[in-house]
Structure 1
Amino acid sequence: MAKRHAGRVDLLQGTLDLLLLRTLSSGPQHGHDIAKHIRRTSEELLHVETGSLYPALHRLEAQGWISAEWALSEKGKRARYYRLTASGRRQLDKEASKWRALARAIGLILNPAEEAL
């Protein structure tokens with residue numbers, strides 16, 4: 001059984017798609033760079049494992065929210081680059097809006113006195 005890293009946070013169901021769409025909103029990236037960006041941007045709190053990353057990317061591609069094409073990486077290796085589509089950008093807006101509403105609702109429950117001020 002793998003050890004859990006101290007300080008790491010498990011992703012809530014449904015948040016991986018949002019994180020992937022948001023990461024790709026800045027431009028095309030290959031899988032390894034996507035995972036690295038999420039880890040680095042979250043200050044090492046979120047780690048997307050390969051076993052979760054690629055099935056999610058394939059699911060988003062099947063939904064038409066991202067597209068993919070093979071190209072050479074900066075290291076000269078063949079890699080599959082993922083790009084956000086117009087439909088994916090609309091989905092990102094919807095998902096981000098839902099996430100903000102959920103975060104606000106949880107904040108109201110966790111800190112009721114602070115929200116009443």
Structure 2
Amino acid sequence: MTVKKIAKTLKTYTANIYIGFKEGYDGEIHTIQEAKDIAQEYCDSVGFCVTVTPTTFIYQNGREDGCIVGLINYPRFPTAPEVIQHHAFKLADIFLEEFNQYRISFVCDDITFMIEQEDSE
């Protein structure tokens with residue numbers, strides 16, 4: 001039996017959420033496993049899929065470990081850009097609260113968002 005390969009294509013749309021592991025500027029430090037667990041709980045509850053990739057933020061006179069939560073328009077389950085943005089907003093908000101961050105950014109193909117706590121510095 002011959003297996004045929006079928007290429008499915010659709011318009012690319014991605015969102016990447018950038019999350020530091022340190023609470024505030026000098027608080028508790030979270031882990032990649034905590035990030036994966038939060039992402040897993042979200043995906044299980046809404047029927048979605050994301051990636052969680054470790055990263056390091058390097059800035060003047062410092063650095064911080066964190067992760068990038070990635071969302072894509074997956075050809076097997078096509079999703080409108082607005083829906084991907086909605087999931088990115090929801091996940092960023094969850095991480096903002098769970099990791100006690102002042103602000104979190106996420107970058108889409110066409111726009112960058114930053115959400116922040118009302119009382120952030």
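Observations
- Answer label among 1, 2 for the case where distance in nm of label points 7 Å out along Cα→Cβ at positions 46 and 70, calculated from the coordinates, equals 3.0: 1
- Given 1.7 for distance in nm of label points 7 Å out along Cα→Cβ at positions 30 and 102, calculated: source structure among 1, 2: 2
- Relative contact order in percent (Cα under 8 Å, 6 or more apart) derived as 26 - corresponding label from 1, 2: 1
- Value -9000, calculated as helix-only ellipticity at 222 nm (-39500 (n - 2.57) for each DSSP H run of 4 or more, over all residues; to 500), assigned to which of 1, 2: 2
- Which entry (1, 2) yields the derived value 13.0, 34 for Rg and Dmax of the Cα atoms in Å, for residues 38-93 alone: 1
Where a number appears in this text, it was derived from the coordinates with a stated rule and is not lab data. The structure displayed is predicted, hence computed values, not measured ones. Cβ atoms are built from the backbone, for glycine too; each structure is taken alone.
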